[in-house]
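Participant: So, here's a batch of structures to check.
What follows draws every value from the coordinates through simple rules; no lab data is involved. Remember, predicted model here, so these are calculated numbers, not experimental data. Cβ atoms are built from the backbone, for glycine too; each structure is taken alone.
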Structure I
Amino acid sequence: MTTRRLLPWLAALGALACDPARNGRADPPPTTAQPSHGDWRLVWQDEFDGPQGTLPSPERWQADVGGDGWGNGQYEHNTARAENASLDGEGHLLITARRERYGGNDYTSARLNTRGRFERTYGRFEARIQLPTGKGIWPAFWMLGADFPQVGWPACGEIDIMEHRGQLPAIVRGSLHGPGYSGGQNVGAEHVVSGGRLYEDFHVYAVEWDPERIRWLVDDFVYFEATPKDLPAGRRWVFDHPHFLILNVAVGGNFVGPVDGTTQFPQVMRVDYVRVYARAVE
């Protein structure tokens, strides 16, 4: 995702996401032919089973807490409270953005990550999610390189599996951020989902990450593919080492713009599951 989700001490970089020019490409577009799920073996999952009001599993997730804008001018204070991230008792994780004064901010939400709990290189990373909606609402499912304390961002790499502008209810974006192609100059694409608005139902958002190739999917439809050839000239591919997972809902910020009076609160991102697969031949 973009800088809005980076840890507070990382530099603020911002700007709206944009696609790199792809004119003149000789290689063919990504295929939509899908490998059988039999080609994958499950290596990690959270099905979010548990009593209503339970916090997410501490063996799998930890909360990033703070409200300094996260480098993107976000409005919310992310907390570790059940009011912002908890199970619903029906097999879902609820990440809830609320309009309330807290910690010097006018909104609260949550940002969960698997850092130090689950980190992996390559595989299929997917989540079944029902998105929130409204101007200035910014949900995301993404990954950050586990070596960022040593090398910094964007050298650590960032893989945005899904991010969404709440005011554009049928559009999602997937992208890569690395050295020389980060922030508003990321390598990515947007996808218009047919057949309804994303807040009306669950959809499966995924990447299939292999050496020197990453593909983005919605409901098993491939809408974008990136390889080292897609990077700006002379830039380095940094997606060959472990990354950890992040789920969050931001309120306001550079990518989505401000909240206005049309946005109703609370806004909830419902996550049915998160699953990670390895190639069956590994």
Structure II
Amino acid sequence: MIQIEGNYYILNGIIHNADEKVKFSEGINSSIYEVVRVINGKILFLEQHLERLFKSAKILGFKINTSKERIVKHINLLIDKNNCKNINIKLIFTELDKEEQKLIIFCIKSYYPDKQMYEKGISTILYHSEREKPNAKVGNNKLREKINNELKFKNAFEALLVNKEGLITEGSRSNMFFVKGEVIYTAPSQNVLLGVTRNIVVDICKKLNIKIKENCIYENDIYCLDGAFMTGTSVNVLPIKNIEKCNLNSNCNSIISKIIKEYDKCINEYLYKK
């Protein structure tokens, strides 16, 4: 069931009142989605999100039959109609296997971590599951519901996905980074959804001469870590204070602090560039 925030949504280029019944179903095999963040009326890292959207379709063997320019036009139209300056917007393409594809664009309920969460870090859990096609942003509502129930039960913010080999690959809605000594570890690109924030953090590490290795860590190795953080569209770079019962001082880790500071700088430069 699609939950729409605001007074309007756009379906196949046509503006609809949110009170109207949404004649739209989100499939799994022939659908993809993307979530973009709007800050002060501007779409953050728009180009990277669109690139990933089109890449997701290609991975599934489909081609999006509309242009990036048209998609951007409709997103901006939705921002203006709803007068939403700070919110997340979701795009869902379905029926990619048909000539007449469907695209719905709508504002979604958006949650952003508060200052205290960035200062102290968040709680996470381990969850044994893996996605079939990790590089494509494909919805899986059943898995999402199961993970949400587990997060609620354990009062945690995010779940770290563990595959059959016992390796931590990514978060249920984020990318994961682990600090050990002077080195950062993150899962190989081919094994995870390449988040826009993740890619920027990798570039930041190269810029700051922070050594980063694309290696997964085993779930049993979490007690050897000096810190960890997650990245995502809504959370930016968010320190992790514990993984299950393993406590981490991520909020005090100098490497993580440098990355957070540099990422915030990237956001400001993007939003206010001429």
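Participant: Given a computed value of 2.6 for distance in nm of label points 7 Å out along Cα→Cβ at positions 115 and 131, which structure among I, II does it belong to? Please list the in-between numbers first.
Facilitator: On the way: I: 2.6; II: 3.4.
Going through each structure in turn, the value belongs to I.
Participant: Then there is this: Out of I, II, which structure matches 0 when helix-only ellipticity at 222 nm (-39500 (n - 2.57) for each DSSP H run of 4 or more, over all residues; to 500) is calculated?
Facilitator: I
Participant: Given a value of 52, 42, 38 for Cα extents along the principal axes in Å, point me to the structure among I, II it was derived from. The partial results should precede the final answer.
Facilitator: Working: I: 52, 42, 38; II: 53, 43, 33.
Source structure for this number: I.
Participant: For mean count of other Cβ atoms within 10 Å over residues 75-82, which of I, II scores largest?
Facilitator: Numbers: I: 21.9; II: 17.1.
Evaluating mean count of other Cβ atoms within 10 Å over residues 75-82 on every structure, the highest lands on I.
Participant: To test your reading of the models, identify which of I, II gives 18 for relative contact order in percent (Cα under 8 Å, 6 or more apart) when calculated. Don't jump to the answer; show the numbers that get you there.
Facilitator: On the way: I: 29; II: 18.
It traces back to II.
Participant: Related question: Please state which of the structures I, II yields 0.6 when distance in nm of label points 7 Å out along Cα→Cβ at positions 195 and 235 is computed from it. Could the numbers behind the result be given before it?
Facilitator: Values: I: 3.3; II: 0.6.
Answer by label: II.
Participant: Right, something else. Where is distance in nm of label points 7 Å out along Cα→Cβ at positions 67 and 99 largest, in which of I, II? Provide the component values of the computation, followed by the final result.
Facilitator: Details: I: 1.6; II: 2.2.
Across I, II, distance in nm of label points 7 Å out along Cα→Cβ at positions 67 and 99 peaks for II.
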